[in-house]
Structure 1
Amino acid sequence: MEYVASLFSVALIASAIRVTMPILLASLGAVYTERGGVVNIGLEGIMIMGTFFGAVGAYLFDAQFPQLAQGWPDLAPLAGVLTAMAAGLLFGLIHALVTVTFRVDQIISGVALNLLAGGLARFLNILLFERATQSPGVRGFTPIDIPLLRDVPALRPLVTGVSPMIVVGLLLVIASQWVLTRTRFGLRLRAVGEYPLAADTLGVNVYRLRYAGVLLSGALAGMAGAYLAIEQAHLYFEGMTQGRGFIALAAMIFGNWWPAGALGASALFGYFDALSLRVVRLPVPYQFISVLPHIVTILVLAGFVRRARMPAADGVPYTKEEE
């Protein structure tokens, strides 16, 4: 019973919420790009860029504007997040240009982005900090407490010392669900991902919407990387994404290409990720616990992918002249 209780402790759930956020943010990005009909497996590489530029943006703001950063301590991490999102937008633009405009195979483009990101991050880190695999430390956002709930003893670990980025991430889920179901942009994006010829016939600019979906995925994946560097590790180090970009894609599929579903799937993966990071007293080797997130990813994909319904035109290049 003690072992079972440790698996559902409030402290473990609080840890799971924290490690869920980078998976969730990248997964939301995957929803936007694939709802528009473009596969972006380069999310892992964009997250790598987000970790690096998130740390660089926060560090340089602190170094260049020390007095301003001292008076407003949240400006430095905010600068890091915005820098990471800008880097994600740039990588998303590259992917959109290659796949939407030039109709290069989307999987090949994503793999190329992943390879480029790892080498570029190392090169730039050596150039800026004269070291290969790690940046100087950076400050995170000032933690916040959730009013009213913080006075409940049982919930205190969940609602005190919360990163503002967690609140933003949960609000983005609500906003994204509303955008995709209730707004003209969301309905047109989904139409482009389902039947681009029909959307084009009705006057919808297929290329513009696909660009928008890919750019949103880049910005959100960059934000996910910034969360890892600024809120979790407080620095950039090589390999810190640990395949979370690919897990985010699995969460998007498990969530059936919807933001709310991606939230539930990301929470599942985040729970096992948190379990692997905490030394839980279980009668099994720790090495097995450490690979749980990846085992769960494989099992979920193997059992669910056949029942999932992807957008009909997902991964299919659109050429107006051929239609």
Structure 2
Amino acid sequence: MGVHLNTGTDAGGGRAATDLTRRPRRGSRLGRREAIAGYLFITPAMVGLVGLIAFPVLFAFYVSLTNYNFIHMHFVGLANYSKLLHDPLFWKSLGVTWYYVLVSIPLNLTVGLVLAMMLNRKIRGIGLFRTVYYLPSLVGGVAVSLLFLWLFNPNFGLINYLLSLLHIHGPQWLYSQRWVIPAIILMSLWGVGGSMLINLAALQGVPTELEEAARIDGASRVRIIWHVTLPMISPVILFNLILGIIGSFQIFTQAYVMTSGGPNNASLFYVLYLYENAFEFFKMGYASAMAWIMLVMLLILTLLVFRSSGAWVFYQSEIRGKEEAG
């Protein structure tokens, strides 16, 4: 015995909607229950957004307008921002951070992309190599900093030992004002496996027929990569670029554990100086002003990257839309 559904047609010839597909009317009991369920589902996310992000950001802006030392707070207006403009250590930390950002981001993007292309091959044991290159990115923070303290040690470190085998006298690395930032930049390659994995997933999504067509037309391997592969994965490159910008400006653990900002403030990163003002000198208003300046910097830089992306990022949906319009 089957279940009969009303599938008759109306007077105009259209199929009548069945009771099973009819949407609940607004104000009905079922509609109210669905609305309540929806609000309950989004409540944790909204609480987290408001309580853990929006409120702290707005409160930090208010604190930046005060002189607050965890005990007393009084309003000083824009005095903290004015002091920052005349603080040589503020400009020093800003320069050190920009130096790191401008070198480490292109280096990490390039190495991650090259590794992904090397591992995007169908050969025996390729899964093992992918795992080996990705695993280091799962370990970070203090453990990696302590490891590289030994690797960069000028007297008994592994890096200088390997250089000595090539009859090269290794630098002082973390003890040198000239080499401390290059050393931390080289250290940042430890976590390149994350961007490598994302690039690898994007490369495996590139249609093989496009590369084959270019190869049939006589294009070299370099031209195929430049004109076919890179444009097809450009949205992923944009994603890695944005994450790299945000992460590079927030570098803290390496400098705090390995150098404490030395030697002679040569590795005094922006967030490290912010931390010192907040939790060593107890100048929370001053540190909050620094935090807001970094927020504005990141916002402007991210917007500039997004605005420029229209010239070098290509989406398959846009390409198909232009083909259909043409």
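Derivation of every value follows stated rules applied to the coordinates shown; laboratory data play no part. Keep in mind it's a predicted model, so treat the numbers as computed, not measured. Cβ atoms are built from the backbone, for glycine too; each structure is taken alone.
Out of 1, 2, choose the structure whose coordinates give mean count of other Cβ atoms within 10 Å over residues 63-70 equal to 18.0 when calculated. The read-out comes from structure 2. When distance in nm of label points 7 Å out along Cα→Cβ at positions 191 and 207 is calculated for each of the structures 1, 2, the largest result comes from 2.
Kirkwood radius over Cα pairs in Å, for residues 247-294 alone was computed and gave 11.3; which structure, 1, 2, did it come from? Only one of 1, 2 returns 11.3 for Kirkwood radius over Cα pairs in Å, for residues 247-294 alone, namely 1.
State the single structure among 1, 2 that was used to calculate helix-only ellipticity at 222 nm (-39500 (n - 2.57) for each DSSP H run of 4 or more, over all residues; to 500), giving -19000. This figure was derived from 2.
Looking at structures 1, 2, which one was mean count of other Cβ atoms within 10 Å over residues 39-46 calculated from, given that it came out as 28.8? The structure behind it is 1.
Given that relative contact order in percent (Cα under 8 Å, 6 or more apart), derived from a single structure, equals 36, which label among 1, 2 identifies that structure? Checking each candidate, the match is 1. Here mean projected area of the Cα convex hull in nm² is compared for structures 1, 2. The highest value is that of 2.
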